[in-house]
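Dropping the structures in below, format is structure tokens.
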Structure P
Amino acid sequence: MSATAPRRAVTAAYGAVIGLSAFAALLFDLAAHRAVSAHTGGFVPYDFDLFWRNARAFSQPAPDITPDLAKLYYPPPFLLLTTPFSWLPEPLAYIAWDGLGLLALAAAARRVGWSWRAILAGLACQPVFFCITLGQSGLFVSALLVLALGAPRANPALAGVAAGLCLIKPQFGLLLPGWFFARRCWRAVVAAVLAMAVASILLTLGWGAGIWHNLGAHAMPGARGLLQANWPSGFQTISVTPFVFLRSLRVGLSGALLAQAGIALAAMAALFYLPARADNRPALVAACLVPLATPYAMIYDLPFLALSLAALWLDLGEVRGLAALALLDAGTSLYPVLSKLGVSLGAPLLVPVLWLVWPKSRPEAR
């Protein structure tokens, strides 16, 4: 038997896990799509329907924010993304949303140098399928994170702009300032600040200063209510954060928040430990830290992580990337079953993924 035979067998086993996970995910997501699209009476799922109707409502001179529309727990800059789609008929807007989200993520991955085979392998996973079937925003946010993490040295302006535009879901930008500081990418920091300022000005000019009232009146209280709710409530069963994991263990609100803050600080510190390398290896590791640092992240927010693991495997040739991708695919595909166990298993899933991709050698001298 050749020396490569065991490696091929391991690769085939991991590949089988990924393939079976994708099949199981598609079956569940199609069923979930039928359930959530029943609310709209067509094939448009409820999640995207809420985005579309909210954007159309705020396009009116005197927006009527119904209790249903008030469930959109996104900050006002999210309108910069959703409003152009509200100009289309809703079924066409849903198709365009998914199609452009996939194109944006693939283009971002190509821009930072990832191969097409890595991109396709990363796209064939539950986080991406879930985004498509439910019309969620994870594809667009993932495109921004791929650029912010992968392009600070090669194109600091682009990385900074992408980081600034994470205003649409700011909880995913928590580690980006530390990432830029750790890489000494000062131009990216400046670009991020400018991007946030320009986005805020455009939002205010387009919708008026009163648009920011929605942040305090609807988005923040709604998001806070989801976080403070007892397990299992709302979308907690598909959450991947340490905060929700601790809440599922019946840890008190204050204790879970304090622990989450400590984990976020540890993740920030870890960014400075990552070695300085010419390739994208540090960025791929940093991608594993992002969902652990925020208290508010769901399975459908993880396409950027799936593509990062695929790139680690196929572009950098590390089989640990394949093992981590198989673990992520299997865990996210089985979450309908795992969530019935009574404990949130999102964060426990991400910890071994991080362990698999963490550099096993000491950091290089700076």
Structure Q
Amino acid sequence: MSKSQALFIRNIGVELPQKRIVVASAVQSGLYDSERAVREGFSSVAVAENTTPVEMAVVAAQRALADFPRERISALFYTCIHRHGHKKLWPAAFGLQNSLGLQQKTLAVSLSSGCNSAFQACLLAQAMLTGGMGDHALVAGSDMFGGGRFDRFGSDLGAIYGDAAAAILLSSETGIFRILHLDIDSEPQLEEMYRDTEVINELTAQPEEEYDVGASKKRFLDRTGKDSFSALFSACLNRLRTRLLEAHPLLHQPVKYVIFPNVGLGISAPLYAAAFSDLAQDDHWEFGRSIGHVGTCDQFMGLHDLETKGHLQPGDRILLVGAGNGLSAATMLLERTEIGFTDRQR
């Protein structure tokens, strides 16, 4: 990214519920399989109450925007992987646009393309902003997994699901973090892992079938083998690694932190570690394992946590690794600027 195409994260806002379900308690009460709990390594999961995903996204976005002039927002992207809590045909991005008081000419897009959706939105926003279509964009992500037919402990394999929202204000002018590198790759052969082999009849099937991701994964792995899955997944991550290292000498100058998706240690996490752990001094799993996999915003939740707890200094670099069913995967390399949360420019 050349100097004329500089892109920054100007601010981050989050909404993280205070309530936690501790893993030991979930196992004892029969919510979570004990063998999975040991294998996956989570400590607790964040749980929201008396709200909706979009309401949480509005709070996170308001914190990211603060007093920033709303008329300067050229685009808004709302990302999620689960239901938004309202009528199915309601486009949630317009709800944010309305609640935040953004202008009518602001491009508002709802993007539900798996857990990598926020990085996909950032790439679209980058193309807009560096191409001259305005100078600021907002990317928000939010998900809740309680109160419905999705079982946060049992509907999927390899992760437990927490509730949270995050929003980042992207800028072509200035910010807390300069984006040095943003790249996305895919492996569409893995889409069948989430699609399954049979069409679900909405009128006759049990409602829970649509949310039984774990069963679909099991059948896929039985058909193709775990080695085939790992080879395809690793190849995608290694393509990202190769291009990252071609642009930045991280083998010789490792980043301070790498933030992976908040998935358990048993299935995908070893693949992320194999591809990127040697490029960083440390990861942020201790935080991730305490909130669970929160849909599209694991990495930005982790980045906010590092910044607000004072773990980052000007010049520090952070690598974010994204991935989502599809398979879609991403890398984003950031550098902390001289501008902090308390002294950021407006």
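Throughout, read-outs are computed from the coordinates displayed, never taken from laboratory work. Since we're looking at a predicted model, the values are computed, not measured. Cβ atoms are built from the backbone, for glycine too; each structure is taken alone.
Among candidates P, Q, the computation of helix-only ellipticity at 222 nm (-39500 (n - 2.57) for each DSSP H run of 4 or more, over all residues; to 500) that gave -21000 used structure P.
Computing Rg and Dmax of the Cα atoms in Å, for residues 33-88 alone across structures P, Q gives 11.4, 34 for structure P.
When relative contact order in percent (Cα under 8 Å, 6 or more apart) is computed for each of P, Q, the one that comes out at 25 is Q. Sorting P, Q by Kirkwood radius over Cα pairs in Å from high to low puts P first, with the largest value. Consider the structures P, Q: one of them gives 11, 35, 30, 16, 7, 0 for P(r) over Cα pairs in 10 Å bins from 0, in percent, for residues 9-128 alone as calculated from the coordinates. Say which. Matching structure: Q.
For the structures shown (P, Q), mean count of other Cβ atoms within 10 Å over residues 97-104 is largest in P. When distance in nm of label points 7 Å out along Cα→Cβ at positions 153 and 321 is computed for each of P, Q, which one produces 2.9? Considering all the candidates, the number was obtained from Q. Taking distance in nm of label points 7 Å out along Cα→Cβ at positions 105 and 249 as the criterion, the top structure among P, Q is Q, with the largest value. Here volume of the Cα convex hull per residue in Å³, for residues 241-328 alone was derived from just one of the structures P, Q, and that gives 101; the source is Q.
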